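The structures considered in this document are given below.
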Structure I
Amino acid sequence: MLKALPTFNANVGGFLAAESTQDVNIDHLVLDGNRAARLGTTAASQCAGGNNRYGFNSRMSDCTFCRFTHSVSKNALCGTGLEFCGNDGTLINNVFRSNGQNATSNMWADGLTIHFSDRATVSGNTFVDNSDVALILGGGRNAVVTHNSISQPDQVVFAGLMLDNFNGGTSGDFTGAIVTGNTIDCAAARNCHFGINLGPHAWYRSTNILGGDVYGNTVFAARQGLNVDGAGTAVAPLLLYGNTVSGSAPGSANFLCGSHSTSNLNINTADSVVNRNGDTTPMTAFAWHDCP
């Protein structure tokens, strides 16, 4: 196990890093950000001020054919349990738990942040009580994101699963990607603002994400179950069908932007191009703009 000292204070994006390399394999390792012991420190004040690199547990940057497997990343101070970028990544059978705190501004953390990884395999991971987005990807052509379990029994998260482009900072290209068999359980308290969020526009008005085949996922008890806002183009539509969404907030719920109408399935058809593949599940079509 690697555990951050209470005094750990470095703007390097974590206490374990692999950078500008290939074929690195991190396996059966526990990373503990020691969050409780680092509150009130210089690193925590940097997080609160918006510089979340002080709070990462780990990162694998420009790391091709790299693997993070059978490991645990927990208790990140802020930012993320693991930031990953590099093609042909393999991230399987890990646990991302209790990273960040949602209730305090800027102290939140993703479980797993993938900036881009064409042909990635993200499978069999368990996410529990992360606080920003449990699993977020900014691009991954022909990636496979499958059979990941996301639950929020005791902490609020802005989204369980999100396909994004980080406000235009990454490609947002999910052409050929498959997202299926993932489960998001937000608990009776509806601890997810969004169960699944596809596209950046609920956060910011960057260009649409491209492509993606999202089917066979299950969302339970999010405030907004599944939301599409800024996803798909005429050339590269989002394919969306056969997802099971239940228990969303009836009528409306509270979000960072205040009270907003909610539903099990929302597709903002004014700014998204979606092929529903014959799916006739009832939907709403309101805008989620600037409202994570």
Structure II
Amino acid sequence: MARSSDGESALHRHLRVLDAFDALRPFLTLTEIADAAGMAPSTTHRLVGELVAEGLLERLPDRTYRLGVRLWEFASRTPGAVGLREVARPWLAAAHARIRQHVQLGVRSGTDVLFIERMSAPGAVMNATLIGGRIPLHASAGGLVLLAHAPEGAVDEVIAAGLRVYTPHTLARPASLHDALRRVRADGFAVTAGHIHEESTGVAVPVRGPDGSVYAALGAVVPNDGTAARAALEVLGVAAAGVGRALADAYARAGDDDAVHGPRPDAGISPRSWDYIATLARRARVPGR
């Protein structure tokens, strides 16, 4: 892979440009992209042009840029997130109908929990998550569930990254984090009262795959009133068990050879429809058809 004089790969520089955009800054000028990415304007202009040509960025009439639709196409093909999301969505909806606050599904991504699905309601309590958004693992209930069952070394990575403090209740010391993770493993759930916002309590339970490993965290954000958390946990436990059974069914359809790869994007599609989609794809690859 080509590298610049400072040793940074071309791919990494393109990713720095894409990372300049977020939910609070969806539209940026070239100058704003250069500032956010920490690059010279000339370098930014060239990289942005390449990304626009590939459909990864889009230029708007007012000369600002936004992330391109082609990125969504790539994301939609991600088996580990999309397949799981499709399998879990009916159970997430059922939990939301009972809890009537925020419910969300998260997976571990480095030192963060990445939220791949979220449902809310008008008037729900304060919540800082978005679909496609991230929260540090140590700060959220879902993150603690994922971190409690993460491979060896993951906790050290989180601590090394720094324990960001949101409120006086956020876990800010390594010893406190280790204690919390021990409780999560013993209890089978996590509760974080006021860790991200004083008005809110996060609760979460693990979603396990057919092999018993933790694939995701199913969580809710409810009022921090000392009473809502227990009821939400009961609902989430039933929903997580349902997602686990649905995952087992999805693996059974996919076959044992695919088990290592995670749930596939066809998990929420009927077998007949999937077969027809595959037929259309084969026809598109045949010259002259």
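A short reminder: the numbers here are calculations on the coordinates, not readings from a lab. Keep in mind the model is a prediction, meaning the values are calculated, not measured. Cβ atoms are built from the backbone, for glycine too; each structure is taken alone.
Here are the numbers for the structure shown:
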quantity	calculated
Value 2.0, calculated as distance in nm of label points 7 Å out along Cα→Cβ at positions 47 and 95, assigned to which of I, II	I
Among I, II, which structure scores highest (criterion: relative contact order in percent (Cα under 8 Å, 6 or more apart))	II
Given -1000 for helix-only ellipticity at 222 nm (-39500 (n - 2.57) for each DSSP H run of 4 or more, over all residues; to 500), calculated: source structure among I, II	I
Top of I, II by volume of the Cα convex hull per residue in Å³, largest first	II
